[in-house]
Structure P
Amino acid sequence: MLQDNGSTSSGCWVYCGSYTEDGNMSARKDTTDAPNNIGLYPKFAWAWPLNRRIIYNRASVNAKGEPWNKDKWVVKFAGEQKDGKWTTNKWDGDVPDGGAFPLENPDGTKREDGKNPFIMQKDGYGQIYGPGLADGPFPEHYEPLECPVEKNYLSPQMTNPTAVVYSTSEDAHATCDPRFPFVGTTYRVCEHWQTGLMTRPQAWLMELQPQMFVEMSEELAALRGIKNGERVKVSSARASVECTAIVTKRFKPFKIGNGVVHQVGVPWHYGWMWPSSGAEESANLLTPSAGDPNTRIPETKAFMVNVTKI
């Protein structure tokens, strides 16, 4: 029952509309597609904000609101016109990202109430130049602090020179170290929230995802003689964690430079409690103490590890 007259407030505006007088929009299972038939399925679940499925979708139309690709259009302006001017504001397809009029009327005249598509920018234009960042205004590829290659194949600069690194005598780092030949990464599972602190006490959720695992490719499992479900140890330059091996087709070896690089993944959701397994199972033990130069977000998506059978 949120109102736009100042009488109500919302703790998180992006979720406005996720629950309406018709019920829980996120619980919907209607597979009817939008009129453009490009796989939006607007009545299946709910996407924030406003159930919009494609961000900045108005970049897919020209100044008059006509799709650049008429066969696979995302949105298009469908307002009424009179004497060469748009008189009503209406869009078809996805929920428009910023529901203003197009920049021009059908006769090509400019509209003062039209807006450019990138509504999060002051001028409405997309941009590559981003001033105010510690590592410069243009995007650049750097290798992680720990990586499996000796050079950056896309830049003469190996790692980000402004990255925040918290090095201590107990926090070693390893690049191209034969003791740690595989790339490790971290992710979450849908059954647990964040680190699992709030969800691991729930018996049903723990039954679905009971313990720390390491996901790996079939190729790496064959290379190390590891079978699905066996107990293994994942080690980095900082610590070791005991895991259950999960062998899947989802992970594939990478061809980087002249070599093959294997990657493994460990989830965030396990630690020392609920249940207490007697083993240290936190992914945080493995990751390096380094962070993004602008936000200090930790470098947890790429670091070097080894995987061995217990």
Structure Q
Amino acid sequence: MSMALLSAENLTRHYRKPKTRLFAQRDVLKAVDGVSFELKTGETLGVVGESGCGKSTLGRLLLGMDEPSSGAVLIDGEKTARPGSNAWRAQRRDMQMVFQDAYGALNPRRTLGEQIGEPLDIHEIGDLPSRAMKVGEMMDAVKLPAAIAGRFPHEISGGQQQRVVIARALIMNPRLLVCDEAVASLDVSIQAQIINLLIDLQVERGLTYLFISHDMKVVRHISTRVAIMYLGRIVEIGPRDAIFSTPQHPYTQALMSAIPNPDPTIRRARILLEGDPPSPVNLPSGCRFRTRCRFATELCAAQDPALRPMPNGSAVACHHAGSFPA
């Protein structure tokens, strides 16, 4: 069995909120609360969940942009170095992020070519001619015309801005890309172009992706495995086809039932979740999904379920998984 490129071991990130009263205790917001998984070279793990479930925080923890409250991130089986250290900077070359807001991730006062080559400047790699050549190679790799290298971000389209961000992330030849809602702000036709570009780049460069999204159709198209998050935890994880064809967790089943079907003759029963998700500051006892689950029992309120393997190859955190219709 090959060693995982990246591993998360019981990763948590808790934020202490300001006091509401002078002598009151500070509330703790559990953004990520005990997440563990492995990501092997060349695969794409899609991370899905409602807004506020901790997807983006997880991505930032993996890259060392946020420091975990507890747990560890491992690269090639070794713990990541302390953020800011020389060893951490070396590790960060292998891990880059593609943000949702491409325009916000770009400096409006610098040209596109300067920004694509910025990582080379920071790490002092090569001389000016070799850096310019590398920028040209990256622009060609993401299918950007070389003529726009001297333009500024506001002079190009949103799809081109995202290609610039991808080119900048790739110029250090990373092994892992964390894509945080990388196509959410784009038109559907442009989304398809960027997704296909990411797939082509993965094949050409042997890249590994952690793809964070709320769009199940996009996740199904690009992912090899899928992790479903709810209130800071993974409630189901497994191969893409297993998750989409035979979802085991009630929350996953509800998400799947909401995917639009392009064939109007096929009618699918919609599973509606009642109420809003509980506050991550005041989580319910036992299973944190039980307050919205149609299968919840007294056991769900008493015990917090751990991930356990299922016959379809996935792992699910549910006491009653396998005993109700998938």
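Odds and ends about this structure:
- Read-out semi-axes √(5λ) of the Cα gyration tensor in Å, computed value 46, 26, 20, structure in P, Q: P
- Of the structures P, Q, the one that -8500 was derived from, the read-out being helix-only ellipticity at 222 nm (-39500 (n - 2.57) for each DSSP H run of 4 or more, over all residues; to 500): Q
- Structure (P, Q) behind the derived value 14 of relative contact order in percent (Cα under 8 Å, 6 or more apart): P
- Parent structure of the calculated result 18.1, given that mean count of other Cβ atoms within 10 Å over residues 155-162 is the read-out and P, Q the choices: Q
No lab work stands behind these numbers, since they all come straight from the coordinates. Computed from a predicted structure; not experimentally measured. Cβ atoms are built from the backbone, for glycine too; each structure is taken alone.
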